[in-house]
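Structures given as structure tokens follow.
Read-outs: derived from the displayed coordinates by stated rules, not from any lab. These numbers come from a predicted model, not from an experiment. Cβ atoms are built from the backbone, for glycine too; each structure is taken alone.
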Structure 1
Amino acid sequence: MGAIVHIGYHKTGTTWFQDIFYPAVRNRPYLPRATVRAAFLASGALHFDAAQARTTLGSACDNALLCEENLTGGLHNGGLAGNLSKDVAQRIHAALPDAQIVIFVRDPVAAIASAWLQYVKGGGTFGLRRYLFGRDRLSAVAPERDEAPGFCLEHFDYHRLIAHYDALFGAGRVHVFRYEDFRADPRGFASAYAARFGLEVDLSQIDWGARNPSLSRPLLGMARAMNLFTRRAVADKDWLVHVPGWYRLSRTLLRWANGMGRFGRPLRPGDLIEPDLTAWLRAHYAPGAQALHTRLAWQARHDSVSVPSSSGGGTVIRWRQRPLGHDAIAQTPAHRR
């Protein structure tokens, strides 16, 4: 089948796959994120060498599991206007031409809200609109446009990068899934996902807890205030004075406070994005959403013809959620063999 390369996107559960699911797979080696980044992200565009990348990945790279969301580009810089995202796809193809590509997508409005929350967790101080449209205040020739790229709306226009991977690897090797389906029933989704790729996983040993819980409103305000005392770790922010060590300490305090559950419920996208901005974003992404729908519909038809029924259907596109109480079905079809 070739290596399985899970490229993201950001804010689609990749941390859970990296920390919990892929390390539990018994019949494929899972490569650490640092190894993947060294192979595909460390060298400049004019210095990348496919043979060296394979050496970095190791002798088992053609059967390995790779998962790194930054292969789609940085969250807060839009993959350098998509240039890095496009180039990395070509790097992966040069080094692993027979790979299976996994791409998780998410409703772009929800993804944007989550991206801004991540920006604040990472030291950001600006509000959502300033985060999204801050570059609009710069002149067309401002050096800041080139020195420190900012958030890019096009990063979440998923269908264009998917089409690029389709052209490189063939659409049959590019597998696109919705984060919302995974979140609705993680166990049912994981079982179908493992069956699709023939992964041996004992689901009874999996931790199904969230990896990156959202902040509540009081903690969100507290985080932005605390971030004024560190210049880390995002590029576009304000600070009053840099206190050495404060960033690490403040993150620890926020995680502790968030884990207590005494500061209100976690914020949802609707809590963060005003109705008028939500409507504008929906209209902005509407053509891409239609293209993505068409791509997913094609994948479902392709699966119904090409995936053998002996694999349990092998697809999570047509997967049905199990009702609550399905915990007794603890193993994937591959694991039960």
Structure 2
Amino acid sequence: MKVYTKEELNNYELSLTYDDISLLPTEVSQIKSRTDITIKSEFLGVKISIPVISSPMDTVTGITMASELSSLGAIGIVNRFDSSLKEIFSNHKVVNSDNNVNGIKAVSIGLNSEEELIEKLAERKFIICIDTANANNSSVLKKCEQIKKKYDVKIIVGNIASGSTLKSLVDAGADAVRVGIGGGSVCTTSVQTGIGIGQVSSILDVYFTRKEQRLKIALIADGGIKSAGDVVKAIALGSDMVMLGRMLAGTKETPGEVIKYNDQLWKKYRGSASFGVKMKSEFIEGEETMVPYKGPVKNVINSISDGLKSAMSYMNCLSLEELQEKAKFVVLSNSSYIERLPKK
């Protein structure tokens, strides 16, 4: 059996995703308790307790979700279809010590968002996420440059599948990039266009491009996350943050009503490029579905925190930086992956 470093895994002959790999402890752990471990870090100047950021989807992150995630030490990006921000600004609601509304740290915008909104976000030092499916686009780069030249603000752009254009994003002023195309559970981009590679390979390619070219930009693993274990793998591979969509979908704090059907509770979940969002028959790259109601988002965040700390105790790592330095991987056969799944 071959044990891979990140460098070796990056040169693997096939495109890999989370289910294809597993972390492998290679030393005796000296950690007595998970309480000795810290998963605190900093992202674009914001101190966080867990490296999790929510997807700016209209069925995932509104004002309520972003505020709750902030209180839990994570970051939520309010979706660009949410009208609540304009109402808050116009009503002069109370802001917190960071001059942000209700503790919210990040808000997404589109390429055609009003200048007045961008100005107000910049004034309050919100992180701005230019929410597009393809960051390798001159319009995205131009928008990023325009905002950076005019305002002192941190900007997230997305998405990319490899590091080939990473320097162009940095030169345009991007502070963070969402890595992954086609890996979302309700994203049909790869099916519709044939574009995209496995999430593991995407992260590694961008990570080593950043390292080799000595670029200053944060990496957000975006797509394909199904469990706390996938979050651990994404961080170990070199991501600074992990974006969650489906894992947060269906929780109490997501926008939308709880629906009762067949004696079970559900909530709506859909991609940002689905018909339900676009409301017109143009090219659709997202699907709509229903997910079981999960209760408070706090439970999901706590389970991720526990899983991450537990993994780090196996790997003998006291910090996220140490996890990234020590990480060793194996590539799984399909049977090996299936063997590891809980049996009913």
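Observations on the model:
- Answer label among 1, 2 for the case where FRET efficiency 1/(1 + (r/R0)^6) of positions 3 and 107 (r between Cβ atoms, R0 = 41 Å, to 0.05), calculated from the coordinates, equals 0.90: 1
- helix-only ellipticity at 222 nm (-39500 (n - 2.57) for each DSSP H run of 4 or more, over all residues; to 500) derived as -9500 - corresponding label from 1, 2: 2
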